[in-house]
Structure P
Amino acid sequence: MFLYEVFRPELIKVNLEAVDKDEAFEELVDHFCQAERSNAREEILEALREREAKMSTGIHKGIGIPHGKTNAVENVYGVLGISRRGIDYDALDGEPVYLVFMILIPQKDTEKHLKILKRMAELLENPQFYIELVAQKDPQGVYNIIKKYEDVFITLD
């Protein structure tokens, strides 16, 4: 499974308004529910908050990767948000977060969950990936950058 299959353009929001982590979760979940015509807002938020209570998912400089397993979704989804001013995320480094990669996983798909997190970690090792993502002005541009870096990564495998 590729990240460009998970983070589709309609699930990308380039101007997050949230100022803190909880607002970011709500804004991205609302974006997901609207795009996917889902009424599972509360179940999804609960899964994200439950995971976040264990340890902050603000684990990489400027990046948060909230994720939650829930029966409220039948497939793996990624919702990507970009903040221009930064989000108070309670990140491990204490710095604001500008990219939020929210991943929603069905309870039964633990293996896919781990593969997606591994792929994210691999791409995020390249600082140029982050720079190019935050520079994008629209969802299609963000999607194109994800696909570009995955295509390069795949050819190197």
Structure Q
Amino acid sequence: MAAYKNFIAIGECGLDSVKASSNMHLQEQVFETQINLANKIEKPLIIHSVKTTDHILHLLKKNKVWVPVIFHGFNGSFEMAKQIIKNGHFLTFGESVTREKIRAYLPNISLEHIFLETDSSQKSIAEIYSSMAIIKNIPEEDLKVQMQQNLQKVFNIELF
């Protein structure tokens, strides 16, 4: 099913160390299978990471991921964000753009490595775009154009 044209990515997949009942070894096996599937069918990988980003980066390297990788709902430190981007991956931000910890370092991250999302946010996508445009000190229209370019680059999707 993942090879179908309207199936645009593998994920959300990854590792979650917070779930008390989780079996990390099993999570790793499943995640490695998903990495290999994404490579095989040439579709981006959407990552779920809870206190496991270093380990996920290790597994991505070990399994020679070459498709685009997006760390969904990123809420980590600036150092971790830089490490993810250094590896050629992308970050998505949602409601976290309103948190001071995130707002403090977003001006230092290129929009070419960012996606915006709502996920389970109480904020609308319009509010998230507005917040990011203010943080980046750019018009919202410029932000929208960059997000469209990122979508096309990563997912090979023509929006308009």
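Only the coordinates and a few stated rules stand behind these numbers; no lab work does. Nothing here was measured: the structure is a model prediction, and the numbers come from that model. Cβ atoms are built from the backbone, for glycine too; each structure is taken alone.
If FRET efficiency 1/(1 + (r/R0)^6) of positions 7 and 103 (r between Cβ atoms, R0 = 30 Å, to 0.05) computes to 0.30, which of P, Q did it come from? Matching structure: Q. The greatest value of relative contact order in percent (Cα under 8 Å, 6 or more apart) among structures P, Q is that of P. Assign the value 2.6, calculated as distance in nm of label points 7 Å out along Cα→Cβ at positions 31 and 127, to the correct structure from P, Q. Matching structure: P. Work out which structure the value 15.7, 46 belongs to, where Rg and Dmax of the Cα atoms in Å was derived from one of P, Q. The correct label is Q.
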